[in-house]
1. Distance in nm of label points 7 Å out along Cα→Cβ at positions 31 and 167 was computed and gave 3.4; which structure, P, Q, R, did it come from?
2. Consider the structures P, Q, R: one of them gives 12.9 for mean projected area of the Cα convex hull in nm² as calculated from the coordinates. Say which.
3. Can you spot which of P, Q, R the value -6500 was calculated from, given it is helix-only ellipticity at 222 nm (-39500 (n - 2.57) for each DSSP H run of 4 or more, over all residues; to 500)?
Structure P
Amino acid sequence: MNMQFSSTDDFNAFKNYITGKLTGRKKRTIDFPEYRKSAVMILFMEKEGQPHVILTLRTDKVSTHKGQVSFPGGGYDSTDKNFLDTALRETMEEVGIAQEEIEILGEFDEYISIMGFHVYVFVGALGKIPEYIVCKDEIDEMLEVPFSIFYNEEYNKCEKITHQGKEFDVYFYDYGKTTIWGMTARILTDFARKIFKGE
């Protein structure tokens with residue numbers, strides 16, 4: 001798949017490829033009823049001729065993942081119709097990107113976090129670079145990160161952790177002065193491998 005875009009058609013082809021792959025595969029589902037349900041959004045946009053992912057640097061005021069890099073998203077609320085609704089609502093509340101601005105490309109695998117969350121992962125795309133309206137209590141900084149660093153697996157280190165009796169790789173990607181690690185890095189690395197490399 002071409003990661004360098006010379007025209008809008010190239011970004012459209014990138015989006016169509018993702019939609020086709022997500023539609024044609026069976027997502028991984030997990031069963032941890034005691035974990036809190038949440039949903040996040042992998043948001044792609046075209047910037048400087050290549051796909052970028054929108055991420056957030058969380059403040060030290062939030063209850064979990066203080067100072068870490070995360071996707072837009074958050075906890076399921078009883079008023080949400082489904083988990084996609086959760087991801088879209090939280091994206092609007094956190095960074096001000098409205099549902100109408102997001103083209104939904106599909107749903108990726110489910111994950112669990114060591115913080116006790118069962119995470120549903122959705123994939124979307126934006127037609128233009130957004131104007132953020134940031135929730136200052138939750139978000140310190142918006143990050144627009146080239147997807148190529150995950151596609152090329154340009155992590156500077158990988159550590160092993162054990163959770164629920166299974167061993168997991170923890171990847172650390174440096175982007176400027178920020179380190180992207182934990183579940184965010186894991187999901188993007190997995191996404192690149194499974195969707196683009198067929199692993």
Structure Q
Amino acid sequence: MQLTYIIQKSRRRSMSIHVAEDKKIIVKVPLGTPTFVAEKFIMEKKNWIMKQMAKVEKQAELASSMGTLTEEDIKQIKEKAKKVIPERVEHYAKLAGISYNRIFIRLQKSRWGSCSADGNLNFNCLLVLMPPEILDSVVVHELCHRRHMNHSREFYDEVLHIFPDYKRCDKWLKQNGGAYFKRMEMVFNKAQIFSYN
């Protein structure tokens with residue numbers, strides 16, 4: 001199979017490849033990198049690229065089987081998220097003895113959660129569409145960033161101590177999460193932000 005790709009040169013130190021949701025292959029390389037070097041890198045990563053393209057196709061099929069979300073669906077998802085996510089954050093924060101500042105719930109294209117340096121926690125409202133343990137795994141992940149603002153071994157040790165099933169849930173999210181984003185591509189431009197406390 002012949003690969004079609006776009007090579008982007010910028011001020012960076014290493015080369016990387018990203019397979020977008022539309023199956024476009026983006027190859028990022030440092031300024032001054034000869035084209036033949038980039039092409040060799042692509043060929044070396046061909047098997048990985050093919051696996052990523054298959055993954056994107058599988059997620060598109062899953063999204064299609066679940067159906068397109070309407071604006072009314074999104075409204076109900078946001079309302080549910082406003083209630084459920086803060087409850088899960090409070091539960092695990094008390095369990096682990098971790099403090100936080102504010103909770104923000106967003107409709108986002110590519111992130112499930114994040115934690116800011118000032119203690120704010122951000123979550124994607126789409127998490128409430130998933131099995132409860134998947135939502136919980138993301139909540140615990142972000143809460144643990146309150147103690148470790150990195151992805152070190154210590155960070156993951158704490159995540160697993162609080163939520164032993166984390167690895168399975170993280171794998172599920174990586175395999176299926178893209179399908180949830182695809183369901184709502186037509187409504188992303190109407191995203192809203194909700195805050196608490």
Structure R
Amino acid sequence: MRTRPKQIDVRTNTLTKAKYIAINAFLIFHILAIACWCLPIDSPLITLCKDRVRPYFLWSGLFQSWDMFSPIPKAANTYVEATIVYQDGSRTTWTFPRMEQLSLTERYFKERYRKYAENLPLDQNDALLPDAARYIARLNSTPSHPARTVMLIQKWSFIVPRADGSYISEPWGQHILYGYGVKPEDLK
């Protein structure tokens with residue numbers, strides 16, 4: 001009868017060790033993957049690591065772009081608006097949430113809008129534009145006032161350094177990224 005408690009202890013110890021190994025493997029993988037992702041080094045090994053973890057990082061939201069802190073940070077303020085044209089010809093403007101206009105708590109939950117809007121001009125994200133337009137159409141339509149067209153417009157103002165070390169913003173420019181004709185099935 002004394003062998004039973006030892007068997008239970010062996011199983012418990014094995015399970016505890018397996019959990020310990022799994023947790024450590026999870027942590028080590030993420031620490032190494034995030035370090036490789038964030039290193040500003042163009043090495044074939046780092047590139048291979050980034051290519052391998054990219055799908056997981058995009059899915060989980062762990063990707064990070066360090067261009068804000070790079071030697072040449074982004075030199076423009078940008079945001080995206082949508083102009084919605086309704087069946088009756090009326091129009092309204094919907095703006096993606098802008099971080100500078102949100103509270104600290106709201107920023108935490110809506111940061112992805114900024115990342116999305118920042119990366120819109122990249123060719124790899126063009127396939128997302130129809131989905132964004134349909135989403136905006138659904139948000140801004142009612143059965144009695146349905147959207148007919150959604151135009152996504154990117155607005156920007158370049159930040160120009162002055163000789164004295166300060167910066168000025170140029171006037172705002174804009175570019176129509178995408179126009180979408182809303183279908184009745186898009187509003188369901």
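1. Value 3.4 for distance in nm of label points 7 Å out along Cα→Cβ at positions 31 and 167 corresponds to R out of P, Q, R.
2. Q
3. P
No lab work stands behind these numbers, since they all come straight from the coordinates. Remember, predicted model here, so these are calculated numbers, not experimental data. Cβ atoms are built from the backbone, for glycine too; each structure is taken alone.
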